[in-house]
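Take a look at the structures below.
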Structure 1
Amino acid sequence: MDNYISFLEKQLGEIECGWRVGEGSNYPFNIVKYKRGPFPGTVTYSTLGISHHNLKYSDSQKEIRQELLIVADLNFGDQNIPGILEQVGMKALETHSPYLRGEVIGPRGPLFQDSSLEALYVSIPVYFPDSFHVFHKDKDVPIVQAWLIPITSAEAKFVHKNGWNKFEDKLEKVDPDLIDFNRTSIID
């Protein structure tokens with residue numbers, strides 16, 4: 001795990017603070033906040049410890065390890081981010097399944113106060129270099145970074161109806177600020 005933490009801190013800066021997930025002395029993973037994000041004025045939060053568990057794709061039974069991350073504006077504050085990562089991370093461990101690119105979690109109501117974002121879209125962390133997307137150590141099962149992007153209910157419906165490829169095409173065309181948690185929907 002030390003090599004993996006070094007890998008994360010090289011890209012995200014030192015771990016600034018963290019939250020324990022679970023009760024008693026049984027903590028399946030932590031939530032951590034790093035000093036920086038992919039751009040100036042951003043920070044990154046991630047799960048840390050989900051990758052101790054091999055997760056299986058339901059179709060192929062292929063195993064991966066995974067950690068989840070959210071990138072936020074530095075001035076946004078922690079708000080619900082640790083709780084969101086806790087809920088989504090616990091679900092992955094309960095189902096023993098990783099989150100896949102293009103998957104939508106929710107909608108489940110506003111994620112943040114005064115925000116129209118109600119769901120999470122799972123993507124590769126495209127705001128980071130390609131070398132950050134997967135951590136390989138020897139012959140171990142790789143650790144995949146999954147970026148959870150807060151999206152609106154309309155955007156979630158668009159993904160369900162049209163598929164993740166068309167949604168990502170639309171994201172590329174419109175180029176919204178995915179770190180602005182007060183942004184408006186790119187879907188009318």
Structure 2
Amino acid sequence: MPLLTPLAADTTPELANDFALFERILGFVPNSLLTMQRVPAMVTGFGALTKAVMDPNGDVDPGFKRILAHFCSRAAGCQYCEAHSLIAAELHDVSHQKVLAVWEYQTSPLYTDAERVALDFALAAGSVPNAVDEPLMERMRQYWSEVQIVEILGAISLYGFLNRWNDSMATQIEQPALAMGQEVLSPGGWNGGKHR
């Protein structure tokens with residue numbers, strides 16, 4: 001049960017454009033933002049940061065950024081964000097087969113060596129305490145430019161905020177995210193946790 005009840009999307013009419021951005025990203029307005037709208041400037045600021053971090057014209061594939069978000073959310077233990085990130089990945093052209101193989105990334109031919117290193121990085125960066133070290137960064141530099149590394153860490157950090165927000169609020173998971181979690185993540189122990 002959420003610790004603060006999400007407000008209706010039309011509660012704050014001036015956020016309509018911000019909410020539309022997230023409808024494009026996820027197919028619905030997430031309960032996290034419907035709760036956050038109690039401080040409209042936070043929604044607007046978060047939307048601006050999301051647009052910058054998830055820029056489709058960046059050097060890192062937008063769908064892969066959502067897979068990175070899944071890994072850092074897994075490290076942080078946020079079951080809400082674990083499911084949401086996979087919905088967003090598919091909406092940004094990651095195949096369902098690749099999403100299904102997300103936790104076989106080290107051996108699946110659907111993932112490249114560059115992606116494997118970046119996903120290791122996401123796990124390390126999403127952990128508390130942080131586990132990124134120089135050897136891991138050296139591995140990253142073998143495959144990714146400095147600009148790409150900044151984009152990758154931007155996606156991880158964006159979801160770091162969401163992980164803290166959603167776990168602290170016990171944000172209720174929406175039906176599409178719940179279905180994704182049940183299909184893809186439940187074999188690995190995912191059950192929606194406090195977000196049910």
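Each value in this text was obtained by applying a stated rule to the coordinates, not by laboratory testing. All figures in this text were calculated on a predicted structure; none of them were measured in a lab. Cβ atoms are built from the backbone, for glycine too; each structure is taken alone.
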If we compute Kirkwood radius over Cα pairs in Å, for residues 20-67 alone for structures 1, 2, which one ends up with the highest value?
1
Computed 17 for relative contact order in percent (Cα under 8 Å, 6 or more apart) - originating structure among 1, 2
1
From which structure (1, 2) was mean count of other Cβ atoms within 10 Å over residues 140-147 calculated, if the value obtained is 19.1?
1
Of the structures 1, 2, report the one carrying the highest value of FRET efficiency 1/(1 + (r/R0)^6) of positions 44 and 116 (r between Cβ atoms, R0 = 30 Å, to 0.05).
1
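Comparing 1, 2, where is distance in nm of label points 7 Å out along Cα→Cβ at positions 36 and 132 highest?
Sorting by distance in nm of label points 7 Å out along Cα→Cβ at positions 36 and 132 in descending order puts 2 first.
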If helix-only ellipticity at 222 nm (-39500 (n - 2.57) for each DSSP H run of 4 or more, over all residues; to 500) is computed to be -18500, which of 1, 2 is the source?
2
